[in-house]
Structure P
Amino acid sequence: NKLYRIALHQHLRRCSTLTCLLQSQVLEIKPDGVEVRTPQGIQQIPADHILLAVGLRSRTEAAQQFYGITPNTVMIGDCKRVAKVIEATHDGYFAGTNIR
């Protein structure tokens with residue numbers, strides 16, 4: 001899955017309004033953005049919306065800790081249930097279309 005991760009990261013870097021971080025830890029989600037620890041240090045990233053993708057295994061219990069932090073929290077992909085990439089893509093698409 002390392003090649004998949006590299007290819008996906010290269011694709012996402014083309015999106016000028018998207019910040020994609022690897023090997024990073026979310027420290028705090030704030031109303032105006034997110035605070036993260038990266039290999040380069042702690043950063044404040046301004047954001048209207050935050051998509052947090054963690055790992056490749058279901059960790060539903062950990063994901064449920066994010067409910068209540070923001071009014072719109074949605075589990076998608078393997079976070080919701082282990083499935084195929086196409087199902088995760090559909091989950092992400094429909095979650096994105098519901099952002100207001």
Structure Q
Amino acid sequence: MVVIKKLFKSVRVWVLIIFLIFALISIHPNPWNSGVTIRNIEKNSPAEIAGMTAPKPTSSLMSREKIIEINNIKIKNEADYYKILSSVDYNVTIQLRTNKG
């Protein structure tokens with residue numbers, strides 16, 4: 001107990017704790033968030049023609065548009081995304097639902 005009290009009296013420890021708190025605030029993690037974040041939209045692709053826009057490189061990852069459903073099947077992570085896309089044939093229309101509409 002004495003060692004812990006002595007440790008928390010150190011300025012270095014408090015500076016480290018403050019920086020860790022600021023890092024968590026700036027990262028803004030959300031472990032309950034589901035879906036797959038859209039990184040890029042190709043020019044003249046069906047997604048761009050449908051009105052989807054590529055995220056700005058400066059936007060935070062948590063604010064980017066996410067695919068949450070494909071053909072009314074919920075997407076929770078990358079594995080779900082690739083599993084569903086692997087079962088879709090070429091030149092077939094699919095329905096995407098994102099967190100922004």
Structure R
Amino acid sequence: MRPILYPSILLAALLGLSQCKQDAPSPLSQLPPATQTGANTFGCLVNGKPWTPQGYSGAANYSVSYDRVSTGGVLDVRAYRIYGSTTTESQYIVLFGA
């Protein structure tokens with residue numbers, strides 16, 4: 001019985017320690033899917049980490065506008081992310097260009 005016990009314990013230990021490790025999801029897979037249907041989603045990579053709007057401060061946390069009259073066309077994209085219970089713990093992204 002003893003010669004079978006040690007290999008069995010060793011086999012159980014090896015199986016228990018060699019569990020599959022799940023790879024961390026890629027940053028791109030954590031962004032909202034790209035659409036052309038007006039789903040009103042926004043996400044980008046900031047320093048290689050996914051960034052999406054979060055929270056609500058009384059205004060929409062994501063907006064896009066286009067003014068085709070002003071200087072040949074102006075695109076304005078704005079988004080914010082609130083971390084805590086106040087708007088002082090927040091991040092903003094503003095893209096503005098003509």
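Read-outs: derived from the displayed coordinates by stated rules, not from any lab. Just so you know, these numbers come straight off a predicted model, no measurement behind them. Cβ atoms are built from the backbone, for glycine too; each structure is taken alone.
The table below gives the values:
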item	result
Source structure (of P, Q, R) for Rg and Dmax of the Cα atoms in Å, for residues 33-80 alone, computed value 12.1, 31	P
At a computed -10500 (helix-only ellipticity at 222 nm (-39500 (n - 2.57) for each DSSP H run of 4 or more, over all residues; to 500)), which of P, Q, R	Q
Among P, Q, R, structure where Rg and Dmax of the Cα atoms in Å as derived comes to 24.9, 89	R
Distance in nm of label points 7 Å out along Cα→Cβ at positions 49 and 73 from the coordinates reads 1.8; which among P, Q, R	P
Of the structures P, Q, R, the one that 25 was derived from, the read-out being relative contact order in percent (Cα under 8 Å, 6 or more apart)	Q
